[in-house]
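Take a look at the structures listed below.
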Structure 1
Amino acid sequence: MSTRYETIDAGDGRSFQGYVSEPARPNGHAVILLQEIFGVTRHVRGVADRFAEDGYLAVAPDLFWRMAPGVELSHSKEDIDKAMGFLKRYTDDEGLADIRATARHLRRRAGFAGKVAVAGLCLGGKLAYLAATLPEVDAAVAFYGVGIETRLDVAAEVRCPLLMHFGAQDAYVSESARAAIALSLAAARPEIHVYSEAGHGFYTRGAAADIDTARQRTNGFLQHALGG
């Protein structure tokens, strides 16, 4: 596995950075990994590296490039306040534009002929769900997406396989929100898993058993959805 940063053309004369984790044994497909509200932190880079270990070319675009390029925040009170400020300013449309730009970047790579999945954490989880409506995306994985229940207006537009992971103890995604999501997406038949002891952020900072189970489920889902 090798890692680096690449410049991604935003399509409007501007560009942004993406953390790239290249697999030692590629399976031919790629995963766009969408960050939490804290930026492309070491936790997010670690998840990208997991995807690369599992054979996927992984790219984690800097979603906050318009406001604070390269920002990496901690979980201190001050940094949480900054992160929430970024979240309030960031729009779904910006997120979808960044996903499209990253997908174009991947498909322009010499020799790349595979499929492109999107996976996201927290803010990125909501964006991964929204990305399932895009023609550029072949599969989507949402880890504890915050605010999905506020965008069920596009549930009928989901056009690709969708996997969703939630923690039952997540203070930001309530049981009622999970129920509304499952009901609204019934026609799309997403694969939904709820982890009984897990809270928010469990895929980067939770119990090893939950991380391992979610990773295995994600790999099985992507293998079926993308092929190979």
Structure 2
Amino acid sequence: MLELLEGADSVELKLTVPAEDQRSSIEALGFDPLDAQVRLIYFFDTPDLALNRAGVVVRARRIARKGEDSVVKLRPVVPDALPKKLRRDPGFGVEVDAMPGGFVCSGRLRVEAPSLGVADAATGERPLRKLFSKQQRALFAEHAPDGVALDDLRTLGPIFILKLKGTAPGFGRKVVAELWLFPDGSRILELSTKCLPSEAFQVAAEGRASLIERGIPLTGEQETKTRRALEFFSAAL
């Protein structure tokens, strides 16, 4: 992990909260649910999740009052092994995601715009490749399994998300709470905070102490939101 941190641009520290503790955790952080930002996230993959197995994630989002974006993500990656041209792209970033029990380093190339036509592409009324820039399409082609093209992918989702953020009293850093609501009534609540790689261990220690002080459990089963969503929606195809 230390080697990965040296080449990363940022670190995101994450914690999945058990269902029975989700409401009390939001209250303990002092967040007002009415401040939540509404998001819809669409994933794109083959029915058997061939992209996911190859370490490629293709995603698009619609964000209330903000706009839309599209992402091609690679994980895991080794920062020093990435092409220098890719690292220089202003839309590309390398991040280490860490949670109790594990971590992963990923690289993502993102494009943002007021409107990309995500809804039309998700329903097949617009070619999926139109959501992605020339650079994103090239990155996809380089890492996707042979024979898998962007326009061949199926829409997985969307999944409805509520996002809250604020500064937790006594912690002094911005904390983000994302509630992922699945069609079967299940949900994932993830708490997270971002920091510079050089700050990761100090912020992790301070964040842990702050959560314990508020009675937020740290020992619940940890889930990866993306993997859970991909498996859920692929099973529904």
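Derivation of every value follows stated rules applied to the coordinates shown; laboratory data play no part. What you are looking at is a predicted structure, and each value in this text was computed from that prediction instead of being measured. Cβ atoms are built from the backbone, for glycine too; each structure is taken alone.
Overview of values
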{"read-out": "Among 1, 2, structure where helix-only ellipticity at 222 nm (-39500 (n - 2.57) for each DSSP H run of 4 or more, over all residues; to 500) as derived comes to -11500", "value": "1"}
{"read-out": "Comparison of 1, 2 by relative contact order in percent (Cα under 8 Å, 6 or more apart) - largest value held by", "value": "2"}
{"read-out": "Value 13.0, 37, calculated as Rg and Dmax of the Cα atoms in Å, for residues 65-104 alone, assigned to which of 1, 2", "value": "2"}
{"read-out": "Comparison of 1, 2 by mean count of other Cβ atoms within 10 Å over residues 57-64 - largest value held by", "value": "1"}
{"read-out": "FRET efficiency 1/(1 + (r/R0)^6) of positions 1 and 81 (r between Cβ atoms, R0 = 35 Å, to 0.05) derived as 0.50 - corresponding label from 1, 2", "value": "1"}
{"read-out": "At a computed 0.40 (FRET efficiency 1/(1 + (r/R0)^6) of positions 89 and 113 (r between Cβ atoms, R0 = 35 Å, to 0.05)), which of 1, 2", "value": "1"}
{"read-out": "Distance in nm of label points 7 Å out along Cα→Cβ at positions 17 and 201 - highest-scoring structure of 1, 2", "value": "2"}
{"read-out": "Structure with the greatest value (metric distance in nm of label points 7 Å out along Cα→Cβ at positions 9 and 153, set 1, 2)", "value": "1"}
{"read-out": "Structure responsible for 12.4, with mean count of other Cβ atoms within 10 Å over residues 73-80 calculated and labels 1, 2 on offer", "value": "1"}
{"read-out": "Computed 1.02 for Cα Rg over 2.2 N^0.38 Å - originating structure among 1, 2", "value": "2"}
{"read-out": "Parent structure of the calculated result 0.75, given that FRET efficiency 1/(1 + (r/R0)^6) of positions 129 and 185 (r between Cβ atoms, R0 = 41 Å, to 0.05) is the read-out and 1, 2 the choices", "value": "2"}
{"read-out": "Value 16.4, calculated as mean count of other Cβ atoms within 10 Å over residues 25-32, assigned to which of 1, 2", "value": "2"}
